[in-house]
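Right after this note come the structures.
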Structure P
Amino acid sequence: MTFVTITDHNTINGVLEIAYFPDVFISCEYTVSFPEGGCIHILVYGLTERDHEYLLKLRENVYNFVKYLKTKEIAHSLAHPLYPVDGTIVDKNFVEKLILLFDNWEIINGARGDKVVHIEKFIAREYEGWEKIYFLAEKHKIEPQRIRDKISFTVGTDDHGGLDVGRTWTGVEGANDKEEFLRGIWEGRTLVGSEELGEHRLLNMISRVGYDYLKNKDKIPSDIKLITDQIFTQSENPTITFLLKNFLGIKVERPYLIKEILRSLPCLSLERLFRNPSPQTFGELCLALIAHSLPAFLKYVQRKEEERVVNLGKSLGYSKIKVPKVAYVTDTYHHINGVARSVKTIRQIAVDEDLPFTLLISTSAPTREENLINIKPIVEIPAPFYEEFKMGVPNFLDLLDTLDRNGFTQVHIATPGPMGLLAMLAGKILGLRITFAYHTDVPTYAKIYTGNPDTYDLLWKFFVFLANASDRLFVPSEYYKNLFINRGVRAEKVSLFKRGVDTEIFSPNKREMDFWAKRLGIRKNQKVILYVGRVSKEKGLDTFLYVAKYFPDYTFVIVGDGPYRPYVEANKPQNVYLVGAMVGEELAKAYASSYIFLFPSETETYGLVVLEAMASGLPVIVSSEGAANEHIEDGIQGLIATSKEDYVDKLFMLLKNECLYKSMSKEALNKAKSLDMRETYLDYMLAIAGLGRPMYEVSRYNTLLSW
């Protein structure tokens, strides 16, 4: 820094302690009142002690206060123009009065966020020119005290702790001494700049003030004082620096040190808990999580204030269209399930169509793909009822910073796991649009596994809460749309989304006459009744085995894997084969080389495998419960069964009536082809982003013209 000053509130005692240095000038930040009500802060630079005494007497009347500054030509600036002081209501009329009084505005404040700087600049530029100034003077019946028709800018650290001194600065080009510098502020020849703003500065301030208080009360134990001084003051001990970097892995610049320590606490505490489980280490983890949440809370406070300023800006003519940028958050990506397949499809379409979608996941598996961000998990936990399905728990501050720094305007929650729920919380803190998709009937799964109806009701309350906390809920079927509405979600908040199937991959053309004969050792022309999906209790596989016993001359095949497989292996009849999971071309051949698709699951929210089977030319038999039956009309593309016995009857009908079989096979294929995968997914993605198809088509057309 070339010149230094301190602007304490309503006192110059602090700056007087260093005023004997040649590069220091005396300044103060005054709380000044409007006679008609309301307060502001005014930064005054280059004072004399006599000026200060006189200004203290004028603080009750801002008009007299400013007139004194103008008469004496004392450099000054309006501090944080759009932020309320002592409960003052800052509205359009209030800001217009500020425009009449001040030629300099503090455009950047180090203790606040950076999201409103452009709004302050807009307002300053919107009211340039004497014509507008005189118009406001007439409107408010106030004598303007402006000396220039254009507002200039200053900045300040607003640093009450000393850890961020010099990281935000006001400059005057060509100023060789204090007098020239102060004259440059008076004349509006300022240049402003700042290092990164954010909640870490507010955190530094609060931490340092709190630490100084404890230190003055002798509350800091002597055995940790060297470490705490290094963290909370400007102390620099090489040994402590070495310990922080090499044993705690904290390698950041000093302004980010406190936030980084709080970011690391949950991981460090979790390691201690794993090594030595005890009430003490568990308590340490709880305290670490509380401390970890402090930066998030401060960011929330800043964002709520910024939200108020944005609304104020709108009343003054500010408008800015936000280009949607969607963080598509999922707990499943590398797994084999319908949700993971959908997520991969969405990522690929976003890449191909240049749509503003980025996938956010948390996994320890190596992942480097376009339009995907992997946030390293603190720990990975198994999903309830699915021990093999690991879900990553990300560091919350990492997730929060990822959403903030990448400029996302929206968070879409594809799964309600740790990643999804933490992303929803982070989105709420940042004031982002939240959308939520209901892909999996978790309440019913829980009821099946636990046998407890109370768990079912409790989970439904949880999902209704998530739906109501979101701006929009997407469900894949009318069945679940009605369920949510009947349980208390407003109908206008619920949207239906359909997903098609890739008919290039899944097609009757993939049929191989000896596909199953080679794999199972059965006759070449043996008819195969197929199931594809997770091998789990809720999928109705007991019904599949029940039906198989009635058709010993036919082959029943289960494609998939899961926790229920040992039970199925132990209880299946001889004509049932479990072949494990299949993907890609192998799965497409498995469908096309089968005869009928039997899918008895009663918990499907959509049933993508049903569409894949239909695209492969298979008639389907599905349950009357759940949403899988919405893909067909009973008796046209397949059959809908209501009980185990009904499945037997329906399958017997299809096996014995070749004419009916051929008709259903043809209709199933036509229905699947009518749901174009790319177009249905594209419509779904545009709905998530809040864009209509016409807007997208115009945008794509203009892009092509530009190219």
Structure Q
Amino acid sequence: MNRKLKLRGALRAYLLWPIVLTAVLLCMNLSIYLIDSFAGYVMTAFTVVYFAMAMTVYLVKRHKIAAELVRYAMDYGQVQKRLLKELNLPYAILDLEGRMQWGNDEFMDIIQEKSAARHSITNVFPEITEDTLPKKETDEVLRVVLHGRNYKVLLRKVITPDFDDDTSFPMNDVELAWDDRNALIAMYLYDETEITTLLKENKEQKQITGLLYIDNYEEALESIDEVRRSLLTALVDRKINKYMQSIDAITKKLEKDKYIFVFQQKYLPYLQTTKFSILEEVRGVNIGNEMSVTISIGLGVNADTYISGYEYARAAIDLALGRGGDQAVIKDREKISYYGGKSISVEKSTRVKARVKAHAFREFVEGKDKVVIMGHKIGDVDSLGSAIGVYRIAKSFNKKVHIVINEVTSSLRPMMNKFVNNPDYEEDMFLKNDQAREVVDSNTLLVIVDVNRPSYLECVELLDRTKTIVIFDHHRQTNEAIDSAVLSYVEPYASSTSEMIAEIMQYIGGNLKLKPLEADALYAGIMIDTNNFLTKTGVRTFEAAAYLRRSGADVTRIRKSFRSEMSDFKIKADAVSSTEIYLNHFAIAVCASSDVDSPMILGAQVANELLNINDIKATFVLTDYNDKIYISARSIDEVNVQIIMEKLGGGGHLSVAGSQLENTTIQDAIIKLKTTLAKMHEEGEL
């Protein structure tokens, strides 16, 4: 391609400068003529000679100068090319389809497969596909691995002017001549292997603080002969120490049933993969003890300081114990993970904790002018019964008491009607949200019963209106908690919150005396939550029921209050008849919600009924109500339905749990439930 070399720009101006000076000399020459004509002639002669020499240099030497410039540019280009070729940074040029056009020595040494790269860079780096190549003039950054080395890849699209275009364009028109046909992709490789290795080592060597508690130390020892108690303790201690040695942990026994341990974070994936096998190992220790020993573990991960890591571990172990024990909880900043929790919570034989909580609760009641009691949305019989119990406690100390209830379901109405328009009770005994907001202030004791999750409360705004909050609940705790409570009594082993309140009433003191209607409400709460004393019942459950019977509870009166309508009975029958058996052991049914006041209650009743079928390990009944899908889950002892419901955003107990799904349909909810069951079945969690 023969092109006439032309000098332009600053270089051309520089060569023309002597000629431009001729005009200045002419002006000077004219001025000298005015002074002396002879001197003017002499000056004219010199000016002509100067102009002739300047023109000669410009016309004759400019081609030689241009040639020298070309040679210099070529030499400079060769130097640049050599420097680029020998550059330590791996660099290559690709076309828009990802075919390598050129690569420097460092790049070629790394990829080795040169012919494969010329066909497509994807053959060398599978992570770099046509979709990942830059479409605009913005950098694309990828991470790839090649021959055991970690690289950061920077891809940059570069558009150049048309090389075949011989037209000179003004600056504002240059972009019009640019086209993707002239585009190339520059590819840079940055070796991050050492940095990645150091970051990995730094992360793996981080210290994790853990706490390990034996859940039922005293109870397990009492279930064995005295001569073998030391042997049981030694075996459990040996299991724990051996397990800690396998993860290179430093272990210190704080108390007879409490341990603290520290280990490196690189062992955490192993613990998660094995689902903390120490839980099963300790539970398997048996030398004749009737009660299996269970432990709880709390880990604090990714904390900024050692102190905050210990606080994470404390929060995790509290959560594990609050959920019934026999499980491991990992607190990774705001993220909470649960492992284990498959065994039934062991009932504590001692009532010391109930007595301590009762005395603390009495102090809070005595210190406030008003008491407001609140349960969960769409309250059930246990929620109402426990609220009535707290109402009687507060009234025994002559306090003004209100119960917050918005929606009264058909299952709740028979019991609640006994208190409404009853001359023995105030007209404002029951309040709705708007009324409760006006009542609650800084001098109000807010008591929350049968729930410990803010999102499930009747009126969550009340939490911000007072700082004195007390919680009584029997549901397992989740990572969603009410942090501002001054007293929290959450016991997952309890059959119901009504049972817990009945125990507290026996230790609260004062002039407390239950009325028969109030005893009925508490007894009904226990009866409904235990499915007529068939599930989750222990010695303390029957002791609480006996106390309520002595206080005037009438079983016949309660049973009449909870008889079903014929229409409800037919709906339950239809749900049972349409039940699907999934994976041979899981019953899934849909309960109709039209023309029913309390479809969730019917769903729970259907779930309980389906457990009477042979080979059914767990039942799930779905109900569509108020634009939400409610799932009632039940089991006897083989499957922990709480873990299943937690994966669907809910919770509960090992044998009784539930969940609420929003923005979905019954069919989609069933698919989501089946997918969860199938995945857990494959992973061995069921």
Structure R
Amino acid sequence: MSRLKFTLEAEASGSKARAATFQTLHGEVNTPVFMPVGTQATVKAQTVDTLKATGSSVLLANTYHLLLRPGPVVFKKFGGIHRFMNWDGPVLTDSGGFQIFSLPAERAMNEDGARFQSYVNGDFHLLSPESSIEMQRTIGSDIMMVLDQCIPSTAPYAQAEAAMELTHRWAKRSLIARGDSPAALFGIVQGACHHDLRKKSAAFLCELPFDGLAIGGLAVGETHAERYEFTGLVTEQLPKNLPRYLMGVGTPIDILEAVHRGVDMFDCIIPGQLAQRGVAFTRRGKIMLRRVAHKFSDAPLEAGCDCQTCREYSRAYLHHLVKADETLGWHLLGIHNFAFYHRLMRDMRASIVRNDFATFYEQHRFELGRNDEENVIHPVKKRHPVRSKVLGDYDIVTGPQGFSSIRQISSGEVMHSVNRPSDEANRLYVEQSGLAARLLQREGQTGELVIWDVGLGAASNAMAALHCFEKVLAEHGLSALRPLRIVSFEWDLDPLKLAARFASHFPHLRHGAPQAILAEGKWRHASGGLNWKLHHGDFLTFIESAAVPDLIFYDPFSAKTDTGLWTVEVFKRIAVHCASKSAELYTYSAATGVRVSLLTAGFFVAAGVGTGPKADTTLAFTRANGHRSHPTALGLLGEEWLARWRRSDSKFPENIAEHEKAAFEKQIEGHPQFVRPF
């Protein structure tokens, strides 16, 4: 039976993320949890009081260093590390294996253990599984780690296999050495970057009576992609009823990725180490306090942060301390960094309990990767040229209402000139189509839901659909949802590239998906329930080959600017391609020419909600009764509209020939939706 009384409280839909609780000798621990590294019974530049104030609940200390100084005699005198350092919370001790790994020229390793020379006084020591456990028992840690042989994650197969087998033999000896100690003991999965070795190691350790299992041998040479891959591989092999610990990781984004893959516990020196270098972490990436841009800023490091540093000190003062190499700067930045890490863990835990971690993950993995340029307040001096808000034929315009939009310079046409882009996308496309209700599985509607996003632009409409999916996912869980496929069409990606470059102006782009679309042309939601693909090129070349849509968000530039996409011929091709489904087309245009083109192409047309300066917009259905099943039960255009059309000066599409007008009029007058009501 585990000494930790581990309780798994929640598992996130669409992710392996978990929230749990376990009980140590010195208190309860909620996961996911980050453990500040107090290598030598102290977290550098912090006091016990500041650590508690930031939210620290577990500290990590190192057996190797504490063995050498102050040594076991001191810990015996004080009854353990807790009284010695005045910390009354749980302590996890590393076995010293990584430190031995870091001294290849000064140690000799064999079956017995590692023989090495002390950097303190030159004495020789043998660190064996037994002596490591003995020292950890003397330290009085709540969680002990087995001694393992750590090697580079990129080590060749034979070397990795030999180290893994030695680690397994040492693991058995560590368990025996633990004896009747009430402290917990974790095994360590090794195997470098070799799939079968990792699986073999996990299977071996799962058969032994450990209180938790750690993933070792990562963050020592592999790429980020490999780290994420092997983290996920190992967690899939581990039991659900034990805590999982990824050793030595890491950055906020690394931790987010690991939580997504099912890890519970983390440690790393990064929050304190980067604080010493003048770097602070925020929800929107790192801030480099050495930059002169912060010299006159009276803003806090991070708005909304309640740590002592953000409450009491300005960026300008912190910049001064960092530039002057004052220890106080290290201390204050460390306070903020640890508070940030612990808040991130609490927020992840809360999202797992709410069952919306998949959404949290997608939003924050982009935000956490931001650089300092997006964090500068009142920049005084630029070392590099100011980035231009122009790209190709597009620029960014900010209106008196305070929001930004993309403008095509050549035509002067602005994407979403009156309403915020996200507001207009939600009202016109997401809310009007009843997307949230359509995503829920109902009788007769359980297959994949396909959305065509014609005219990707700055991705306002696609992201509105994505955010709707994430909201419904959080409320109902993945099992209740239909799979969603978004298919975007765009020949010119400059609007999205420009908006993404200045994502601070476009909040809907603060997400990982648009970056993946620009980089790879596709993106898959962490839950697996949403796939987004970009067809880059002329929409007309993709109509017949793209997945048949249920909903079409038709949002290219206006017929005046982009005439070729508003013709009867184009709408006919869309209607024919959608013949196998009852599809619906939504567009911002209420122009008479657009509506008659849709009618002539065989659509059944209704007036949609007003948005911005427009009194109404347009909906079109491929089937006569399509409007009846619409969430808002719309009525089709009728005799009143037909009478206005007869009087209109723009009753024909612009490209129609004079000799075709009579036949065109007859076709409109004889359209089924006007001949008999539906």
Seminar exercise, completed: Highest-scoring structure on Kirkwood radius over Cα pairs in Å (candidates P, Q, R) is Q
Problem set entry | Structure responsible for 15.5, 55, with Rg and Dmax of the Cα atoms in Å, for residues 490-665 alone calculated and labels P, Q, R on offer | P
For this session: Have a look at P, Q, R and say which one yields 2.1 for distance in nm of label points 7 Å out along Cα→Cβ at positions 266 and 362, as calculated.
Result: R
For this session: Work out the source of 3.0 here, i.e. which of P, Q, R gives that when distance in nm of label points 7 Å out along Cα→Cβ at positions 602 and 642 is computed.
Result: Q
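Bear in mind that the values in this text are calculations on the coordinates, not laboratory data. Treat the numbers as computed from the prediction; the structure is a model and nothing was measured. Cβ atoms are built from the backbone, for glycine too; each structure is taken alone.
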